[in-house]
Structure formats: structure tokens, C-alpha cells
1. If helix-only ellipticity at 222 nm (-39500 (n - 2.57) for each DSSP H run of 4 or more, over all residues; to 500) comes out at -10500 when worked out from the coordinates, which of P, Q was used?
2. One of P, Q was used to compute Rg and Dmax of the Cα atoms in Å, for residues 213-284 alone, and the answer was 14.6, 39. Which one was it?
3. Quick check for you: by distance in nm of label points 7 Å out along Cα→Cβ at positions 29 and 53, which of P, Q is greatest?
4. From which structure (P, Q) was Rg/Rh (Cα atoms, Kirkwood Rh) calculated, if the value obtained is 0.96?
5. Taking relative contact order in percent (Cα under 8 Å, 6 or more apart) as the criterion, which structure among P, Q has the greatest value?
Structure P
Amino acid sequence: MKKTFYTLLALLFTQFSWAQDINKIITAEYVDGLIKTLSSDEMEGRATFSPGIEKAAQFIESEFKSIGLLPLEGETGFRQSFELKGKPLFNVAGIIPGKSRAKELVVISGHYDHLGIMKVKDGQQDSIANGADDDASGITAMIALAKYYKALNNNERTLVFVAFTAEEIGGFGSRHFSKKLNPDDVVAMFNIEMIGKESKFGKNTAFITGYDKSDFGKILQKNLNGTPFTFHPDPYTKQNLFYRSDNATLAALGVPAHTISTDQIDTDQFYHTEKDEYSTLDTANILATIKAIALSATSIIKGIDTPSRIPRLVEQHD
């Protein structure tokens, strides 16, 4: 009985310490500043190949540098460059090297491109598709998590933070990224997309695509025991979301790569329109979801838990 009491006491102390740390590191003001900048008119909707996406890349690079991330192995800076039809493209990526299990990778990602400036319709005043939820919210989460884990400095596995390009035109950024690493080295992928509105399950909830394809979701939920936050299986399976985001390429290669979202995709009237702006976001929902991901990933990052692999669909080719 005494042992059980002390175990519970230790658990409560750990949860309290975690809450104290994260509330100091990931503040509402910090998250708000990130998403306001990424979804501002100055970024011109972040279309692939546009001046706006260059501005977004520079902003993400500056955040990575401020946090203290390192470039990917073999890269001189945070840009992972490649070409598409003769035109230059680049992901923005940085790492926090692991300690005892540095060769094992945990990827935390989102996509920073969006639709850019749309064709003006009759009577329409605004033509910029700001992409506040899709996916400035996910990039905000990725950057905030990088800041948090860098401050903690206790990750046994190497953490890779990546902002993918060209998701909206075919997922070319994540495809290139997957060719540059051995998928067998990737333990898990937390892809974050559209967490700017309350999910259909209510406050303090999010869903995970491909929930039944590995035990990734069960591990995350286990780490959230004792908190008000709950992860659910994807309720929109008919939308095929598991294969519609940047997790898909690595998932096809066997990685337990899943997307975390809160969007009510079947009723979202702002999706892929010029109305996806900061003013439509539930910033409290974004903050709560980021903090939940931070806690839920703990045992994977520390090397305690390893999610089961997803059966390969394809072989990787050069």
C-alpha cells in the first residue's frame, strides 16, 4: 500500500513538473506570434515557388537558429534543397541530436506551403489564401515543440523537425525527404496538420490518422493518462486522410508515421479558401494540442516505447 502511494505521488510530481516546464516554455504569446506571422498577408499565402514561401522559409530558419537546432547531416544550413521540373524547392529542417540512441530518429513535421493568391471573384475583397489552419497551425506546433525539447535537453533519440514544401501540389517535399534517410532508422513520425479548430470530439481532443495501422496512438494516449486530453482514431476514414498528408510516404515505407489533426474536414467551410485566416482560429485549441503532443511523445523520445511498424506498401528507390 505504501509503495503504491509513493508511486502515485511520484507520478503526480512528474506531471506537475512537466506542466510547470511546458507552461513556461510554450506560452500562448509565443504560439500566437508564430501563427500570426506565418499566416500574415506578408507571406502571400506561401504558394510553392513564390516570394511568399521564401519569406516563410526565412522565418522558420530564424526560429530554428534562435532555438539552437542543428542542420541535417550533410547540409550546410537548414534548407534541404531539390528541384521539381527544373525549379528549386526546399524543405526547412533541423535536428536535436539524441544521446544514447542517436541513430534512431523521431520526425516532427508539418507543411509550410499553401495556395498563394487566388483568382478574385465578383465582389471579393481578399484574394490571399493565408492558410492559417492549413498548415500554419501545424508549423507553429512543430516550431514550439522544437523549442520545448531543446530546452528539456533529455531526448535519447534524435529529433528531426521539418517544414515540408509542395504538399499542396503533390507532397513533393516529403517525398524528397524520405529518399534522404533510411526509413528503418525512423522510429516514429508526428505529422501535424490543421489543429486550429476544436475537433468533433470536443475540447481537449484530437484525432490520429491510420490509428489502427500501428500502436502509435495507444502509446500517445497512455502517456496522457491523468490529463484531460484524449486522442481518438480518425473519424473521417472515407476522406482517406492517412494518405493525403506528408506522413504518407514514410508510412508506405513501414514507418509508424501518422498525422495529428483536429479539423472537422467534412464541414470546414474555410478549408482551401481565402477565409482560412488567423481570425477564424481557436488559439486555445492550438495551445492545448501542442502541449498534449509534447507530453504524449515523451516515452518515444526517451526511447522507452517504440511503436510497431506499418507493413510496407512500396520499396524505396533513388
Structure Q
Amino acid sequence: MTEKVKISRVIGLWKEDKKQYVKKSSFSAYLLLIENHLLPFFGEQVSVEESEVQEFVLKKLDEGLSQKTIKDILIVLKMILKFGVKNKLLEYQQFEVQFPTERENPEIEVLSKANQKKIMNYIREHFTFKNLGIYICLSAGIRIGEICALTWGDIDTDTGVISIRKTIQRIYIVEEDNRHTELVLDTAKTKNSIRDIPMNRDLLKILKPIKKVVNESFYVLTNEAKPTEPRTYRNYYKKLMRELDIPKLKFHGLRHSFATRCIESNCDYKTVSVILGHSNISTTLNLYVHPNMEQKKKCIDQMFKLLR
């Protein structure tokens, strides 16, 4: 290696290479992390030392970034550095960084059973296609991008199955001096997000008569050829919750509520994980499985029964 190459140059070459292999939405997410965090801090350097990465981490924590976001940035940094080493642009510099001990994660927000019933009863009595989407999310645990991308052809009332294959999201495009957002219809979030979810009897009862008269290619939320985007649907959801006097809950809380009800009903964790489209069961366990004192006592009592 005769001349030292700036990290910004390595990033430029990495972007050209990476663009060929990842989804547009993933590439867009990488670019945002690079533009906002990596280039300003490392761009002018010709190497990256462990002490500098540690300094970067502490700086970003001070700026209010979550540990998860910072870890996502470090994943991108490692990909870039490995690319640089592979192409003999950089020397290998392995780094390990430390994060301050995190306080216990706050409990996820879910609807109470009473409020969940209130919403579902209201939707049954006040049918609109947008309301139906909220009912489906509470009945199947799907993400906002997935419900926005759902078409009538994805719903099979004969087999009683909803097929999740697509997602819609608005992504931020960074192209030289041209920065803009773009609504993208893409394949589902991950390989595990492609899944088939059975419908319960109440949901089937609502959908069967509708399916006989709708256009298979139309989107469920609009019943038109054009979809609604997540931001617009999220605003609709917030307005409806205010009207129903439901305590503030993010749209993703509908998915959390579905998963929590499944766990409360003693569904096995692996099945819940597959229905949610999680990449591994540990995600499901970490999010939703928090035994209360009664469950802990029951577990210990059962263990001692075996000893008697």
C-alpha cells in the first residue's frame, strides 16, 4: 500500500459496490448513517483506531442517540473497513468498544384488554377500509408498512390465511446534491417477514362478504389501485384513538398488543415468533416474555411437585 487513502474515499467505493447487492431501502438507511455520523467524524482520516471509535460512541451517546442506533452505525463502519482491507486500501484495525451499562428497558406499551376490545367492537360497528386495517393489525400482529402494502389478493378467505409478502415505506434518498424522499413498495422487511398468518373467525366473518366484490389488485386500506403511505395512516390512527379516548399508544403498539395477548393465552413462543416474522425467537422472548410473580411461583411449585 503506497499511498494512504482517506476514509471518505473508501466509503465512496464501498457505496458503489454495496448498491448492487442490497435493497434500495437498506442502502438508503446506510447512506443516512454515513452522511449524518460516519463522514463528519471519520471522513478525513486515513485509519480508524479503537480509541477513536470509543470516543465516537461516547460522543453519540452524549448527543442522545440510543445504543441500538449507535450499534447500527458501527455495523456499517465495520462493513466499510472490511471492504477497505479487502481491497488493500486500509490496514486491518480490529476494534472492540464498550457501552455504559444500560438501565433496564422500559416495559413495552400495549393496549389493556378492555381498550383492545373497545377498539375492535367500534370497528365492527363503524366499518371503513382504514378502520379494517387497524382490526387486521390487532388480529394478526402485522407492521404498518405491511398493512399499507396489503392487497386483497394477499387475503385468502377460503383457506383463512393472510400472506405477507410486501411492505411500503418512505425512504430518504441521498444522491450527490439531490436529497429527497421516495415512497417505495418493496419485498418484506426480512426473509422471516415473508409469512402466512391464519385469520381468526371474527376477522374472517368481516372479510368474506367483502372479498366477493373487491378487485384483487386493489390495496385493502384504500380499496383503490393506489396505496396510502405509513405516515398518512399513522396520522389517521392517532386521530381515531383520540376520538375513542384511548391512551396514547404508538401504531407499533398494536403489534405489541397482539403479541402480548398471544403470550398471555399461553401460545408457545416459537409460534408467536414465526407469526410476528421475527428473525429469531430471542427477539420475541426479550420483548414479550416477562414472567410475573404469580407465574414464577407457579413454576417453582411445579418443580417441587416433581421432587415429592
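1. Of the structures listed, the value fits P.
2. Details: P: 14.6, 39; Q: 15.8, 42.
Answer by label: P.
3. Values: P: 3.4; Q: 2.0.
Top value of distance in nm of label points 7 Å out along Cα→Cβ at positions 29 and 53 goes to structure P.
4. Numbers: P: 0.96; Q: 1.04.
Here the read-out was taken from P.
5. Working: P: 21; Q: 18.
Structure P comes out on top.
Quick note: the coordinates plus some simple rules give every number you see, no bench work behind them. Everything quoted here is computed from the prediction, not taken from an experiment. Cβ atoms are built from the backbone, for glycine too; each structure is taken alone.
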